[in-house]
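These are the structures, in structure tokens.
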Structure I
Amino acid sequence: MEYHNPLIPTSDIPQYQEIPLQCVEPAYKKVLWFNWVIAYLFIIALTVLIFIVNVELHKAWIITLAALVLVSSIALVIASIEIGFKNRSWALRDKDIIFKKGWLFQSTHIVPFAKVQHCILKTGPVGRRYNLASLRFMTAASHQRDISINGLSLEDAEKIKEHARQAI
């Protein structure tokens, strides 16, 4: 038996970058905003409470530093939501699913359905209000190879899950 391992020119390799990706639902941005507003209201309330209770923190430089950290982190979250939201996209192919996300650090995950061991469809209370769901594809490789696609319409998420189940 003779061993064959032919060379494949890079021009013949299919380019995933050329695949048109579909953006997540626009209503998902509202869910992100709601979640972050609730989180920051809690953080601000806790910070104010700490400053009220602890008299030793009543120094101008400590209050200024805390305010700068808080404002900077809020600005980072705003940028992350507004800029990063545009990069959240996905594509479903016959044998795999592609998911792209990120703002400063962008990542593109391609998960073959043959590697998927489990698929979870999740809805949260805020997402249900907008008829949104999340799909999580878990593989045997590691948790770093798993992908979660948030912001899908519930209808699309159910269709994708069924397609993945049949493709396995």
Structure II
Amino acid sequence: MTQGTFLFLGDSLIADYDWQERMHHFKIINNGIPGETVQGLLNRIPAIAESVKNPELILLMIGTNNLIIEDYSFLDSLRQIVVQLTSHYPTAEVITNSLLPCQLPWLGMDALSRLNSEIEPMTRQTGSCYLDMFTKFSPTPDYFQNDGIHLQPKAYELWSKNILEFVSFLIEDD
């Protein structure tokens, strides 16, 4: 028995995993696109709203490709994504995932932590939820593939377990 539709939005970190296999209680719609940036996803929101009707849950994981191209000014566009999602799906729980502690030589953990410290209050201001996976993945670099960005299977296991725990608390609170 499914507990509703769960929409996943983001980049290759979303696209590269079989969320349905791990979360069989939900109908998973994986709308991750490798290489996606925050602005790219923002541009796709109207088309997503046309094709995906009434998800109960939405997980948003975006920003890693912005970090790769050294674009750190995406918070306003991220806010616009969340606002548009909550407008298109007023009954859905929107969960904004933290940036992960990817291993980019030009970007230290302090900078990533600062970015996450800006994303977290934005989620409260927009009425969405914040899932902190940065601290769950730190300081374990073996969660990442050799490129320092993409995830190992055990990282996906940890991430999906935390998503399920987080969602169970959301469902209990309703």
Structure III
Amino acid sequence: MKQHRGLKRYYKKLSVQNDFDKIIWLNLADPNAWFDDLHFHFDYEGYGNNSFKRRKPHLDKLFRHFDLLTEMTMQIKKDFQLYSIILDYDSSSDALFLHTPNPNNSQFPFEINGLSKDTTLKNKQLDEYLVELKEFEKLYGQADEAFCLLYKKNIGIPFE
């Protein structure tokens, strides 16, 4: 098994880092800007795949960035969707999404059929974590793996 050096420092940085400070091209005030499901992952290595203790700091960072991006979307002068998709066990695929009408003709607003307000998650610790996020609306589905789609009311176009 490969030893991972510097994990203590890595997890400490997770709790304070603002990844949006590094992205100079993310100009939401530009009226010509568009986003075709622009997304950000926070556990590239999949550290949280086998341990919720290791996954939680990545989720905390994802939802901290959700709040940061919520503030940034106040500059957008067109319709948009801001949402997150959290997979049951695949931590590396958890992501935060920003979507607008775009020239790629991808579906806008983005919709997923067959979503439910009843949880489909089998990962009990993840489900309990998400239930505690009171400011988010949650919709659950099943694809290759169970997932939860989260968004905030009154921020962009809602999911139905």
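Where a number appears in this text, it was derived from the coordinates with a stated rule and is not lab data. Treat the numbers as computed from the prediction; the structure is a model and nothing was measured. Cβ atoms are built from the backbone, for glycine too; each structure is taken alone.
Observations, loosely collected:
- Ranked by mean count of other Cβ atoms within 10 Å over residues 7-14, structures I, II, III are topped by II, which has the highest value.
- When volume of the Cα convex hull per residue in Å³ is calculated for each of the structures I, II, III, the largest result comes from I.
- Mean projected area of the Cα convex hull in nm², for residues 71-118 alone - structure with the largest value, from I, II, III: III
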